[in-house]
Structure I
Amino acid sequence: MSNITDQYIGKDDLGKNLYRKKTYYTLCIEQDVLAKNQDEADTKFSDAGINYENVNKNLAEEKNGVETYMVDANYTDSDKTEYVAKVVYDEYDGLDNAIENGDVELDTYASENDIITADGKVVDKEESPLDDLHEALNPNNSYKLVESI
């Protein structure tokens, strides 16, 4: 064995040539994370990624006398973090049962900015759950709210 390769060399190999070839693969790692917002997700993603300890000779297939000399992985680029779904109550057996049992699911139709109200409903963040009450008590915003001291 020499220090330039892991190939076993015997007297039957006399006159043969040693060849080496680098093959570049594009490796894509797509990961998911649950987070309160995109900034928190980006922070969690930056702490994850590829486990470089697993990038070793075991990653390569060796047969027909082919031995792996080196395996390497380098970061090149990543896409923007994208919203996928929101965790909401699973209303299959009714909202009350879902709340009681803690049954949740991922809703791809819910907006990233939707909020879950105290009674478990998904509402648009721009729409306050008290909008109907506010409209009933103050039609057309005819009264101004003032702070009392």
Structure II
Amino acid sequence: MKQFKKVSYNVFINNLEFAQAVNDNVRKATTPVQEIERDLTASYYLAYDGFVNNGMGFAIDDTGELTSVFSINKGNGAAIMKSAIDNGAQHLDCFDGYLTTFYKKYGFLEVDRQANWTAGQPDVVYMRKLTPAEYLFGLIDKDFDYSIK
């Protein structure tokens, strides 16, 4: 299993920018680096195999929001999500489609959605991590507002 190491904002952004340049899927699924503001409350992680690997990473802010998840190679999703959850990922937003299905596999529940700001593009889906009881036993209250406030 891949290990992830906490890195500085600048190292993370440089690696994300590289990933966006070499992989169309990363570029389409992540916010352009020019639009990512430095968040002093966030922790930034990159894969580490004796040296920082520029192929995959993620960020988590102090509220537990998971952002900027990326990998230039297929097959790394489980390792990324395990590390992100272990490091406190509790909620996220993503574009509807593959990403929504992907995050559901790791125990995230859709709590809200909004139309994309670009007409004709997928909705923005807001998700939160299920508690262990909800995940294991399906204890979801259909009448409860799970929106992240």
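Read-outs throughout are calculated quantities, based only on the coordinates presented, and are distinct from any laboratory measurement. In this text, all values refer to a predicted model and were calculated from it rather than measured experimentally. Cβ atoms are built from the backbone, for glycine too; each structure is taken alone.
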Practice problem: Can you spot which of I, II the value 2.9 was calculated from, given it is distance in nm of label points 7 Å out along Cα→Cβ at positions 38 and 126? | Solution: II
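I, II: which one has log10 I(q)/I(0) by the Debye sum over Cα atoms at q = 0.14, 0.19 Å⁻¹, as calculated, at -0.93, -1.19?
Numbers: I: -0.93, -1.19; II: -0.68, -1.24.
Derived from the structure labelled I.
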Quiz item: Here relative contact order in percent (Cα under 8 Å, 6 or more apart) has been calculated and equals 18, so which of I, II was it run on?
Solution: II
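So helix-only ellipticity at 222 nm (-39500 (n - 2.57) for each DSSP H run of 4 or more, over all residues; to 500), computed for just one structure, reads -4000; which one of I, II is that?
Label of the originating structure: I.
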